[in-house]
Structure I
Amino acid sequence: MFPLAKTINSFTEAKLIKFIIFDILIVIVIISGFTYFMVSLSDSINISIAWVQSVVNFLTGTFALIIGWFILPILMPLIAGIFGEMVIERVEKRYYPSSNLRNGRFWPDIIHDIKFTLFSLLLNILIIPFYFIGIGFIMSIALNSYLIGREFFESAAGYHLGKPEASKFRKKHSSKVYLAGLILTLIALIPIVNLILPIIAIVWMVHLYHEIKK
């Protein structure tokens, strides 16, 4: 139920290093791009006093970095969608070669990933007011634990069962899936480690699916 060791070992045993590097580059580009955009936006506001403009730009950049860090869990499925199938295939072949895989590709297409990301972003925006009364952070953890757990587990299970059956299987084991989502969401708060969170989530859920299925 906590396949942490197996997940970490999978990085080398399933030959996932190149995907980890690719994942890190994507995350860095996204956060850097968002930060640059926000700073450029603030810089376009003409402030006659140079030092005030510099302070505004610095605060904007810092705020953008913080926001980018916290929305990373929301972007996970979209990032993972780029290489998710290849990672799942490698883990399956290395650890579960006798498993029956469905023909065809399961991982949701880019349209599904974009819709899920926008839906997750909307839900996270809706809970922003709760930060002002001190419970927003807890609500964010609870919400993203469910979203991450559901999306990644159904992707791993769907590789064997198909999407409809994967959804039913996930609901049958909802507490275990939610707990896995909670752990992954908390990992997202750890600097540096969260850069490879999409890979961790994919591999973790593949192993969790097989553990539950035993």
Structure II
Amino acid sequence: MELYAIGYAGRNKDKTWEHIEELKKIGVPEPKSVPELYHLNPELLNYSDTVHIIGDETSGEVEIVLIADKDGNIEVTVGSDHTDRGLETISIQKSKQICPKPIAEETIKFDEIEDEWDDLELFSSVKKDGEWKEYQSGKVSAIVPLDEIVEFLKKHNVELKDVIVFCGTVPLLDDFIFGDAFKCGLRSNKLDKTIEIEYKINKLKE
């Protein structure tokens, strides 16, 4: 099973480039392409309630995730692209590779929500100083359309078989928050179903 994450996957390209320019001001290098594809170690996938990280500048990010088996059967779930924001200024791929990728065990069959794709809802919250704060909220329509995701993967010789793909996120409601815990979810109103994960962020001693 291979693992990939798609970065800079916003559907509104103008806003995506505005975001890139803002990141460049704090030292984050411009991506080679928009969207950008990051090939990651599948052992980063984390189904537990805790992630262990180094440093004070890491944060989660809710993502819609595609899981394709060897026969090409696809299921959908939610994950968190936990990332080292300090390391992003050196290498975005390394900043992703160094952190676990929490993912839900529960899934939805793709066929059940294919016609609802754009209306699926993503949300997240961060716990800081003992209090939960809403962090992200939006629809999957903020992300590159599904057919474009598939074509983008094909362009990079990635077939939707035996692969897990973190497909993108929705904008932050405010600035980055480096908290003590993170929770996020994917909501299908059509199925009246919500998949959620929650995990503690354990900072290792240096």
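Can you say which of I, II returns 12.6 when mean count of other Cβ atoms within 10 Å over residues 18-25 is computed?
Answer for the origin of the read-out: II.
Computing distance in nm of label points 7 Å out along Cα→Cβ at positions 10 and 154 across structures I, II gives 2.8 for structure II. One of I, II was used to compute helix-only ellipticity at 222 nm (-39500 (n - 2.57) for each DSSP H run of 4 or more, over all residues; to 500), and the answer was -4500. Which one was it? That value comes from structure II.
Using mean count of other Cβ atoms within 10 Å over residues 2-9 as the calculated read-out, with 15.0 as its value, let me know the right label among I, II. Could the numbers behind the result be given before it?
Details: I: 15.0; II: 21.0.
Value 15.0 for mean count of other Cβ atoms within 10 Å over residues 2-9 corresponds to I out of I, II.
Consider the structures I, II: one of them gives 3.0 for distance in nm of label points 7 Å out along Cα→Cβ at positions 34 and 82 as calculated from the coordinates. Say which.
Working: I: 1.4; II: 3.0.
Source structure: II.
With Rg and Dmax of the Cα atoms in Å derived from the coordinates and found to be 15.9, 48, which of I, II does the value describe? Write out the running numbers ahead of the final one.
Details: I: 19.0, 69; II: 15.9, 48.
It must be structure II, since only it matches.
Quick note: the coordinates plus some simple rules give every number you see, no bench work behind them. Worth saying up front: this structure is predicted, and the values here are computed from it rather than measured. Cβ atoms are built from the backbone, for glycine too; each structure is taken alone.
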